[in-house]
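S.K.: For reference, the structures are reproduced in the following blocks.
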Structure I
Amino acid sequence: MLRFITAGESHGPGITAILEGMPAGIEVDEKELSLELSRRRKGYGRGGRAKIEDDEVQITSGVIAGKTTGAPIAVFIPNKDYINWKDKYVPIVAPRPGHADLAGMIKYGFEDCRPVAERASARETAARIACGYFAKKLLYKEGIEVISWVTQIGQISADLPPMDERMYDENVAKKLFLLAESSEVRCPDNLASEQMKKLIDDALEKGDTLGGIFEVAALNVPIGLGSYVHWDRRLDARLAAAVMSIPGVKGVEMGMGFKLAEVSGREAHDPILISKRGSNKAGGIEGGMSNGEIIFLRAAMKPIPTLQNPLPSVDLRTMEKTLAHVERSDVCAVGSAAVVAESMVALVLADALLEERGGSRW
């Protein structure tokens with residue numbers, strides 16, 4: 001019922017998002033949307049591109065007088081960097097390991113990797129943030145919030161409350177989110193944040209990049225979103241696919257995830273009590289459906305594949321050994337990926353909510 005598509009290239013005129021299925025009557029604001037987009041741009045370790053763009057968003061359809069109309073919503077996000085690339089073509093002839101460059105060039109029959117890099121770029125995620133903003137506004141009307149924070153960058157892990165508490169206690173989750181919002185790396189632990197920044201500085205000096213782990217929590221989700229009747233309607237499958245689609249994300253787990261493989265059945269499942277579950281090891285999803293607890297997931301992001309100290313590659317013109325293509329890039333974008341994940345989770349939950357309750361207006 002709720003779907004979106006995006007268009008545009010990293011260095012083209014801009015990025016376009018079209019969101020279909022949003023009910024009429026949701027109050028929205030372009031300034032709020034711009035603020036949400038700014039959360040994606042921020043972060044220690046982001047490159048020069050994040051400093052260039054200010055994401056002055058333009059809602060061109062589906063909103064009148066500050067409210068959604070039920071028509072498809074179109075959003076255009078201009079690329080300020082386009083002026084530096086207009087009428088310029090810089091081929092990529094040495095594909096970057098870990099990037100879409102080589103496989104995309106072969107798949108689509110390009111002579112070099114530039115067309116692949118332009119579309120595969122994480123710049124596209126700005127459009128996801130735009131769509132996610134509308135999903136968040138819909139969810140918020142139902143009291144549902146989607147929040148995130150970073151727990152690890154490289155080998156530096158945050159000292160946070162036990163995972164049992166992070167997954168089970170809404171007050172703990174909200175506090176972690178607020179602390180993360182004031183951190184340059186979106187980590188709730190101040191000491192770890194400073195250590196992460198030092199690690200990023202070291203990586204920058206070496207021409208290297210860093211990945212990490214972030215967590216997303218959805219609060220006040222009602223029971224029964226999703227379904228067990230078909231594989232593609234299971235809520236955990238939909239959430240995992242949505243978050244895994246974010247560039248650089250290589251692993252997603254729900255609740256205790258892989259840790260559940262280490263314990264017995266008596267230790268793995270959440271007792272059913274009269275008022276509230278005794279724990280939330282399932283991460284808020286059982287049998288493909290929300291069970292009323294916090295929906296909690298963790299995701300691992302790999303280091304960014306564009307390195308200033310590049311890995312070996314092959315010159316596709318001469319088929320001789322060379323070093324991979326280098327251009328401006330981030331050193332670490334785990335905090336930004338977490339914000340994108342909020343949007344992807346919000347879009348899945350909003351879609352599932354509309355399936356359950358329907359309605360052309362809200």
Structure II
Amino acid sequence: MRSFVCFLLLIFTTNIFSVNNNLILADSFPEKLSEFGFFIDYSAQEPHKKVIPYELISTLFSDYSYKQRWVYVPDHAKATYVKDWVFDFPEGSALIKTFYYPIDERNPDLGKQLLETRLLLRKKDGWEGVSYAWNEEQNEAYKKIAGKTINASWIDFMGDQRQVRYRVPNVNQCKECHAAKDVITPIGPKAKNINKDFTYEEGEFNQLAYWMKKEIINAFPQDLVSPVDWSDKTQNIDDRARSYLDVNCGHCHSATGNANSTGLYLNLVETRDINLGIYKKPVATGRGSGGNKYSIVPGKPDESILLYRMQSMDPGIMMPESGRVLTHQEAVEMLREWITKLPN
């Protein structure tokens with residue numbers, strides 16, 4: 001009798017607490033996020049044991065929202081290292097990212113407002129993306145093909161109440177950032193971007209070493225040139241600026257990105273001054289230039305188009321063109337300092 005009960009319990013827990021590989025590979029997306037089985041507790045964002053959390057060294061700005069990230073690779077498969085690019089993940093893999101605001105940045109124990117969970121799923125013919133918006137009860141997220149606007153608020157580190165109309169992107173907007181050579185692709189999980197320590201249940205490990213331990217990647221080089229945390233003021237200002245531009249702009253402003261025709265390449269591996277924007281004239285002039293001549297004028301941030309467009313909230317001028325309705329003031333100040341210190 002005891003063996004029979006254990007057998008039933010095994011079946012029951014396996015069905016509930018397992019990732020649905022068939023749904024990852026399906027031709028359509030389910031209505032509810034929970035159908036994938038990525039989490040054991042969705043409200044608490046407690047992942048399935050095969051769904052591994054990770055962090056980037058330097059993160060993308062999305063209207064001051066916070067992000068939690070996870071990766072899932074099916075059993076008996078591994079992702080392959082690609083130089084200066086994201087890992088080549090096997091079919092059936094999933095990249096999961098939840099956006100949220102803390103109730104109060106000064107006290108994380110007060111909880112959070114879950115906004116959306118974005119998925120990138122590696123299907124037979126490539127990657128596909130979809131967003132799921134969380135309900136008011138914070139116990140389920142629902143597919144939003146056409147996007148959604150969420151009125152959100154939080155208390156910041158200074159004790160001020162902040163408000164934002166947070167926008168969940170529609171399915172077509174995924175391509176605005178997640179594209180290379182007109183094909184949808186991940187942009188975050190490059191080996192260089194996750195080359196940092198992370199605290200897991202088993203203890204603190206370098207994330208790349210941990211992925212090797214969990215057998216979800218095959219290898220990675222030991223001599224990686226990684227970005228720094230742009231918000232770490234103890235780091236060199238040039239490293240901070242280049243790291244920020246790499247993660248926020250470099251995926252589009254690269255030879256394979258959507259902004260490849262501009263000749264302005266802001267990824268970390270770029271070394272040519274002209275392609276980094278220094279005394280570079282824009283390909284097309286107009287309101288986006290603010291009357292300025294060059295993308296970056298060393299020593300003169302107020303004459304630099306790059307900074308002008310980062311500060312603007314005009315939809316026809318602002319950069320990035322989507323993904324924000326607020327100006328990233330701290331980054332603007334940091335980049336202003338960087339441009340000021342660039343040698344003429």
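S.K.: Of the structures labelled I, II, which one yields 17.9 when mean count of other Cβ atoms within 10 Å over residues 20-27 is computed from its coordinates?
M.R.: Comparing all candidates, it corresponds to I.
S.K.: Relative contact order in percent (Cα under 8 Å, 6 or more apart) computed as 24: which structure among I, II?
M.R.: It was calculated from structure I.
S.K.: Same structure again: Can you tell which of I, II yields 0.95 when FRET efficiency 1/(1 + (r/R0)^6) of positions 60 and 276 (r between Cβ atoms, R0 = 35 Å, to 0.05) is derived from it? Could you put the intermediate results ahead of the total?
M.R.: Working: I: 0.20; II: 0.95.
The correct label is II.
S.K.: Figure out for me which of the structures I, II the number -10500 belongs to, where helix-only ellipticity at 222 nm (-39500 (n - 2.57) for each DSSP H run of 4 or more, over all residues; to 500) was derived from the coordinates.
M.R.: The read-out comes from structure I.
We did not get these values from a lab; they are worked out from the coordinates using the rules stated. Everything quoted here is computed from the prediction, not taken from an experiment. Cβ atoms are built from the backbone, for glycine too; each structure is taken alone.
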